[in-house]
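For reference, the structures are reproduced in the following blocks.
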Structure I
Amino acid sequence: MSARIVFIDCNDQLQPVFDAVSRPDDPPIFVNRTAFKSDDLPRLLEGCELVIDDHSSMPTDIVARCKALRDIVFLGTGPQSYMDVEALREHGVKVHAIKGYGDTAVAEHAIALMFACARDLARMDREIRAGSWRPRAGVQLTGKRLGIIGLGGIGAEVARIARGIGMEVFAWNRTPRSETAAPIEIEALLRDADVVSLHLALTDETRGFLDRSRLALLKRGAILVNTARGALIDETALIEALNRGDIARAGLDVFALEPLRAEHPLASHDSVTLSAHSGFRTYEASATLLGRALDIVRKLVGQTPSPLTGEGGIAKQ
């Protein structure tokens, strides 16, 4: 009997991409398009051995009740934000993450947030729609100093693009690397950068990395961009720094708790440009992501990965 496979949380954006990268000989995959709560998982995953998960929470105590489940293919790089990977392993469930699929997409989004903050685009958009015509002065990014925290695939791509627009790029990484950007100590980076872009993975060591003391090091008027994980920043301390004007602008794609509620102080702050954890949401990145996810599924059920796809999961040209 073939394994029962469920794509637990396919949305309107992913459905056409999933259809495009699927193969006729793929194992049958039940695609769930209905909203659910964590308590519904034992019912939805009854008899399921393999689940594809696009950022839905998988609480250990509830997954433990899904007796047939053996593998979770997580559509992204950070399953730790949505499940306890080690605890699930102890229950016999292996989590498969997918790295590197959206480096360019997230990097471009980070650069877009930098431009939006530098020119106060979001506030002008809101004001014009409300009937107020008020041109606002901004700053040019060309010639500014960009400090990148985390030089993985995304951070390195941000460095490449930023140099292309004339920014001076330097970086701090937990493991020293000098081939992509000039290395610098974290304290010096925070003091010297005109723009800081955060690209760390979320771990026990990096949670709250930009705490009150480190945020206080930022030069007055700096721009802070986060497209990594919300929990890397102490949000209360960030709001206080924005309120004082110590940080001029923040461009945020991620938050400690998502979705961000309308009553959250960040949602109404004029100095913050927001996006809905969408840095990786491009067709190209989604095709790569789902292509790789399906290759993992094929391997797990004993099929050969697609010969038409490269390492990124999209058709070779």
Structure II
Amino acid sequence: MKICIVKLSALGDIIHSMVVLQFIKQKYPNSTIDWVVEGVFEDILKNNPHVDNIITVNLKSIKKDKFKIFHELRNIRKLHKNNYDIVIDAQGLLKSAIVSRLISAKTIFGFSKDSIREGIASLFYTKTASIAYDKNVIDRNVTLINKSLDMDVSKDDILGKKPFLYSSFSNSNATDILYVLGASRENKIYPKEKFAELATRLKEYKIEAVWANDYEKDAADYIASKCENVDVCPKMSLDELKDKIVNSSLVIGGDTGPTHMAWGLNVPSITIFGNTPEYRNTYITDINKVVKSDSKVNPLKLDKNDFSIRDIDPIEISSLVSISNLKNINKG
């Protein structure tokens, strides 16, 4: 069976979809799985033994130059020659549905009209799966795969998953705690001052801060200047970041891709939530904990003016930290 999965972005969403790969290969060991993704996120899929081909697109470039749409469409149409048995749109947006239709297949599977924000996308599918949009994103992905490939992956299967992110690097030194300082939106970012206060409370532990842009670098430098137990990591690629995370005993950060990478690698984590729903955006496990602000969140309409993540007391986070226990957890 030749399978094509379309999940274009973003980093955390791709990770939450990738968990199904190991279960597909278990049931269909001779299947071929190709994945269509925005080029900027290609590295997260690299080295995964369950992905046969990574196919990159650059639809984001169309926002800056609308004429590039013709170039992208031509490249996507070329995938028609791959003769996939099934294309699965795990994104559920109009653009991903169009991509899926252009690739063409005997079957195009996606979410039903009532299961996605852009219901019009469902018109491009030949078959659909139904699960409420406000349900856990990982459960949504599993429901889609179960329905489209006649599988029966359970929540227990997901909780017992094997790590599914793979790096070509093996150079990272072990660290106690890894800080993830940024996020895609300002109201998902925990304040650098409170990260510093948290580091002071965790002064017996070695902490390293990762960064990907100027704001995050400035925040990392600020925290390191205030706390002797904090070091600033060099800038890393996604491939290098996988290796750094797997060599950490605990990852602490907001609702963002690098923090979710810890879940994908079976590394203990504490995810800090403000204006996004913790019950929807991650799996809470024995080693993957969350801290949530007091604000009530409607996943169908996130409040852009909700900065309640800034109100979370570092004490609440530090109370969940116990490196002596975390280091004894088998990560693989």
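FYI, it's all coordinate maths here, none of it is from the lab. What you are looking at is a predicted structure, and each value in this text was computed from that prediction instead of being measured. Cβ atoms are built from the backbone, for glycine too; each structure is taken alone.
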Query - If Rg and Dmax of the Cα atoms in Å, for residues 61-228 alone is computed and equals 21.7, 59, the structure in I, II - result: II
Requested in this report: For Rg/Rh (Cα atoms, Kirkwood Rh), for residues 77-172 alone, find whichever of I, II sits highest and give me its label.
Outcome: I
Report summary line: If you rank structures I, II by mean count of other Cβ atoms within 10 Å over residues 93-100, the highest one is II
Query raised in the report: For which of the structures I, II does the calculation of distance in nm of label points 7 Å out along Cα→Cβ at positions 5 and 213 return 4.9?
Result: I
Report summary line: Calculated from one of I, II, distance in nm of label points 7 Å out along Cα→Cβ at positions 69 and 157 reads 3.9, and the structure in question is II
Query - Rg/Rh (Cα atoms, Kirkwood Rh) - structure with the largest value, from I, II - result: I
**Report entry** Structures I, II, by distance in nm of label points 7 Å out along Cα→Cβ at positions 85 and 101: label with the highest value
**Finding:** II
**Report entry** Identity of the structure behind 4.2 (criterion: distance in nm of label points 7 Å out along Cα→Cβ at positions 37 and 141, calculated), options I, II
**Finding:** I
